[in-house]
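What follows is a group of structures, each given as structure tokens.
Readers should treat all values here as calculations from the given coordinates under stated rules, not as data from a laboratory. Remember, predicted model here, so these are calculated numbers, not experimental data. Cβ atoms are built from the backbone, for glycine too; each structure is taken alone.
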Structure 1
Amino acid sequence: MNIKKQSTITVSLLCGMLLSSTALSAQEVIKKDSVANDKEVKNRNVMLNASSADQPRQISIGLPAATTGATIFEDGLPVSYNPWPDIPYLSWTGGNGYSRIRVMSLGEAALQYGGIAYAVNSFTADAGKQLGGKLTYQLNNYGRQVFDGVVSGPLGKGWGLMVNTRQIWDPGTSKITAASLQRRVQAYRFKLSKSFAKGRGYMSLLYQFTSNMSNTSTASPFIFVGDGSVKKYNGIDFGTDPYFPQEANTISYRDDETGKIITKSWRDGGTTRNNQITYNFNYRFRNGMKFDFTSRAKFGNVNQALSQATGISKNSGRYFYADGTPYTGDYVQNRYLMVVPGFERTWFNTAMLSGKSKNAAHNWRIGLNIWYNRAGTKQASTNSAHEVAKDPHLLYVKDSNGLLQSATGLNAYGGAYYNTHDSKFALILSDDWKVNKRLNLNAGVRLEYNTYAGKSATTMDGKENPRINNWWVGANPNGGITHFHGDWLNPSATFNFRYSILKGFGLTGEYVFVMQRTVPKDYSGAAMPRMKPVDINAAHGGIFWNNKWISLTSQLSYVSSTNYKTRSSFYHQLQNDATDGSGLLKGDEQSVTITTNYDVHTIGWTTDFVLTPFQGFALHGLLTLQKPTYQNLDISATFADGVTDHADVSGKVVTAMSKVLIELDPSYNYKKWSVGLNFRYFGKQYINKTNTLYFNGHWETFGNIRYQLNKKINFALNVVNFLNQNGASGSISAADLVTDPSKYKNYLMAGSYIRPFEVSLSTTINF
């Protein structure tokens, strides 16, 4: 990438920076009448995330979203071997250090990764042919600051150097007392490159260091009216008023492996550091064939501190402040903190040979993956309680000696431990065949052999190592460390076609199959996971229509996944005193984490179009109608008071997923000005698995105005939620098994919220 001559559009993770690319994408699609680039997906503003300014959003494919964020590739390799515990966004930051950011198609993700998702595909910047650079500074109305700088240039005889740093200081939209910064990110990249063989050969060595500290709290209390709407409780604003205990600037938890009590600062408990080095080599032969090889070693030390506001209970009269003063408020907020110390040691190797047939009818690829990973975690949990108020204080209970203690203790039913290593060897074959002027076929297959072994705190032969209050690996004399191993053959396949009936009009379709097996985190529960494979089938087909002013695709779709595994927490207010020795009393909230296995089926219809009626203007629109449902999901959760909550939710709509999705993205470019808007609608979302409670539909809105002062300087104004909508979103785990909705009218609860109104300004200087 020649930084001096590149576009001055800042590749950032702030909302509006990709809106102005809509018109260009539309023109590219229309020009390629016969065959679109099936390796990438157009018109998906993956960087517009209403939940986070620094993470790409997940694009719905009709399956439950991963809890760990979007799948991300960097320079042809996954950022993380497994999405847990080293979540991809902990080491990937985006920004000026990348020359291209695209969205990988479902079929391509199946071939490259053995998964099915719209993955983010990014490429680090190269050194330019002359000394140049790019600096961006961003500031929003909450005090969030981002500095992003890249400098590169030649070193002589084909050598070049790129240096990049991205720094983020984010106090959050709500200023919590326990942490002055809710996020602090430091990213550094150094890339040495060499061009040889008269430009036909290239190699590079990239070193990256990332430190990602996160202290975010994304919950607010609200009154659930009962008709899908919510309203404020005691004037507490969604997302802008702090709702995290003031005294929680340290974390105390019981180490899963040793049983010792460990206390860390919130900052240390939530800071992940990653070191990685990547080598890339590619060479184009005189006959047109191309060879690419990429190798990456990653050394990650993970520390996450994930706080979740769970159920709100009435004050039983036994709670006190830290100074011993009785708490007289009406309600008590229960909070679940998951502490995740872990590690990832990864070595990726991917080689790809590609070429064309003599008549250019075939574009073929042969690839090989040799991946190795070591990973582990000692996931602990801490339960606490605090006031239901702005900037709340922690609450305590008294033990039998009259001493204050945490309301619900340590590792209360939520510990996890595993240490694993696994390897993947995969052969990739694909061919793009231009049969004739009308018909194009694309097919590919991935044959992956996966072998793994490790140890965990589970018990074999169907027995469990139960999680109890103050649990650790050696606390249960009947079950400690379990050793396991396995090997699998995981095939993936993709096929798509495009047939032109008339000029610019025809039929298109795609089928993707992926088989997946257990992953290390599946062994984190109290019992061994089910070994049945996860079979994912995705099929869609319909019509396309392209001309000078419109590019349109309309398709029916079907997606299914078998044996979907997830660890879910279920919450219950005890009806009687606990009988398991935990010390919990009637009225207290208890969480039980169990592994659930189920299927998901989704049928849907999607129409995607781009209109370009006149120069400079483009309108992208997307309408999706879908019905994702649980299949074969029968849940039973037994709590400390002997009560078992049960629900068969087969046939119910998946929580936090909308049956109606709409996107509208108008953009206009005129001389030095560029304006873009994005409207994203999510229809009604069920809060709980029984579908008795729901949130009404809501809009997510983004806006961008960019002004090109000259060839070297531009300014941008970005707005998030410019309609200033407020309210709750997602699911409420505390209500997962509720069957009687009448009890939840005008009910006080806590949950996540729509990202509040935000304005940011950025300046980019090219030199």
Structure 2
Amino acid sequence: MSKALVIVESPTKVRTLEKYLDKHYKIVATVGHIKDLPRREIGIDIENGFKPQYETIAGKEKVVRDLKKAAENISEIFLAPDPDREGEAIAWHTADLLDKKGRHFHRVLFHELTQNAILKAISEPEKLNFNKFEAQQARRILDRLVGYQVSPLLWRKVKSGLSAGRVQSVAVRIICERERSIHAFESEEYWSITVHVKGDQPPEFPAKLVKKAGKKIEIADQAQAEAILAELAGQNLIVEKILKKTKKRTPPPPFTTSKLQQEAIRRLKFSAKKTMTVAQQLYEGIELGPGEPVGLITYMRTDSIRIAQQAAEEALDLIRRQFGNAYAPGKPRFFKNAKKVQDAHEAIRPTSVENTPEAVAAFLNHDQMDLYRLIWRRFVASQMSEALINTNSVSIKAGAFVFNASGSSIAFPGFMALYVASDDESEADKKALLPELSENMVLQLLRYEPKQHFTQPPPRFSEATLVKELEENGIGRPSTYAAILSTIREKGYVDLEKGYFRPSELGFIVNDMLVENFPDIFNVAFTARMEDDLDRIESAELPCLEILSRFYNTFKPALDTATQAMISAKGVGVSTELSCPKCQKPLHVKIGKNGPFLACSGYPSCDFTANFTRDEKGKICPAQPPQAQESDQTCPLCGLRMILRQGRYGAFLACSGYPKCRSTRSLNSQGSETSTGLNCPQPECSGKIVEKKSRRGKIFYGCSAYPKCTYATWNKPVSKSCPQCQAPFLVEKSTKQRGTFLVCPAGCGFKELLPEEIKIDNAKKD
């Protein structure tokens, strides 16, 4: 019997599959994608039906050779990359690479890496899914058309190294628009009045004023609050109505990718990227003993809440054993997907509920354990009985006024005995317990509590709420959220401050320029429709070419116009409402090497520039230039006093005679040069060797008389003269083979191992 070849995406999977497949199968990995569009050009033949021009990814040549060698004399090839669009693309590119007469390709979909799932998938292979591949290819082409044509525009107009993206730029737009909503928000004062009362039995409880004369009450200011308190004086507080209910609370469904990211961000403080990395590890296999890799969770990129019948039944069995029959419903609970959801995969769940967190704890690191526990509990809880919550609400009458109080208690915890979502905490946690009361009961007044409040602006997005916003608006796909959040931070468009996204000045500028010039492209609704169109390509409802053509017919005219009309943030800059203090012409925001700054629009006639900040309303506030501080040092060139200045790379000393004298001297992080106590070896130089820091933060040693003397060395000087040529000092050098040793910087060739006493002495100094 001839061998068959199984090709997976990840080397980690190779070990897992080798455990369950016999020696008839040879297993190799592509290590991700092997082909992609070229890096340095667009790689799309737009005139020829948007034909992509794929090439082998740089650095993957050896992988390609190994794949071809592994496939020699093998006719049956099972393509088993991840069961999503990216995995389908890898399968198609691999088949194209290895295609030859007589070879048969089979598509294998592993939704979980367990023995049964692996053997079943191998025994029931599918055909390569062309529509899924077309959907991935369409997305790649769309992203390339935008990224490789708009990004260079930003390089010319704003700053090199920037990027625009069909999805990432919309995410930045959402963050910018939220920030501007915060800037525009006008806080309003309002007051509340709470009464604290006591019945015949403890505990005391609060009730909030809600009505006057049957109408909802609003208290604008302190004067109104005090007037109401005056009316309440002497009024009896009587229980008017009591309403008791028992509510059922249904458990949440198992995790989708986005819900897992949101919950891991809130509960575990993981980033979206970290969540996906750890989930990948749990999916691909963890060794539960020597040579026993087991995939602990199902595939982690999914927007489906569907679960297998067998998995649900296994969960019910465990629930009966661990919690009792009362916590297990009579039949499995299944959840209905939304209409737009792709149902190719199950929800994220443990591959076996018998692998409890306690059972696998010894084999997982801390992060793996935290995430696995979250997934396991959420899934098991989804199959548990509903929770029963007792709620009671009380209306209390005081003359024309009505106060409301409410409380709750858990009658039966059900699934809440195992899991409560962080954004859905129990009512029992939010509401106090109320004592036993009866209608017409007169309550004892303890105190009235008036309180001032102010309306709050909409909150900034956290990673969790931004993922939620993207998902709800249909922007991107769960598998892309982690990359989007990483990219917008890496490019400097947003900062993450105390867990919340805040657009940078660069982010505002780029966003405004893109929205102004591409109003239909970088648009939430338009981007969402494109995502729907990609799904329709996968389901064979729409041809790929139609989607690409429709997009490009909108995009190309906007690109042509923007190329000519887009302002330059480097040159003209973005106009502001401020005037130049020198010439009264408008000030513009420009982008320089060190970031955004204010500059006079009258340049070069007026050379006014200034840094700036923004106040809480987003208003630009020019920064006052720092006052130069005199030092106690003199210039080595002209003898004038040196002054302390701030530059791109931190503080430095500069001659007060600038621009006639351009002498400067670097400082260390403590604000002063560190002297080695050694004289400069250059002839006729009276300077000292001092420790300095390069622009990239690397320590070196140079003459204090710079720029008059340019002597410098990367090696640390040691106070010991050269016995061979009498150079005033030696320097330390290190190699892996010889360790640390001393050499003569004069180049006479002298070398000696570093004496132990010098090593110790230098260690103390360091």
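Details
- At a computed 43, 29, 28 (semi-axes √(5λ) of the Cα gyration tensor in Å), which of 1, 2: 1
- Looking across 1, 2, the calculation of helix-only ellipticity at 222 nm (-39500 (n - 2.57) for each DSSP H run of 4 or more, over all residues; to 500) that yields -500 traces back to 1.
- Of the structures 1, 2, the one that 20.0 was derived from, the read-out being mean count of other Cβ atoms within 10 Å over residues 91-98: 2
- Each of structures 1, 2 was scored by distance in nm of label points 7 Å out along Cα→Cβ at positions 379 and 587; the highest score is held by 2.
- When FRET efficiency 1/(1 + (r/R0)^6) of positions 603 and 691 (r between Cβ atoms, R0 = 41 Å, to 0.05) is calculated for each of 1, 2, the greatest value falls to 1.
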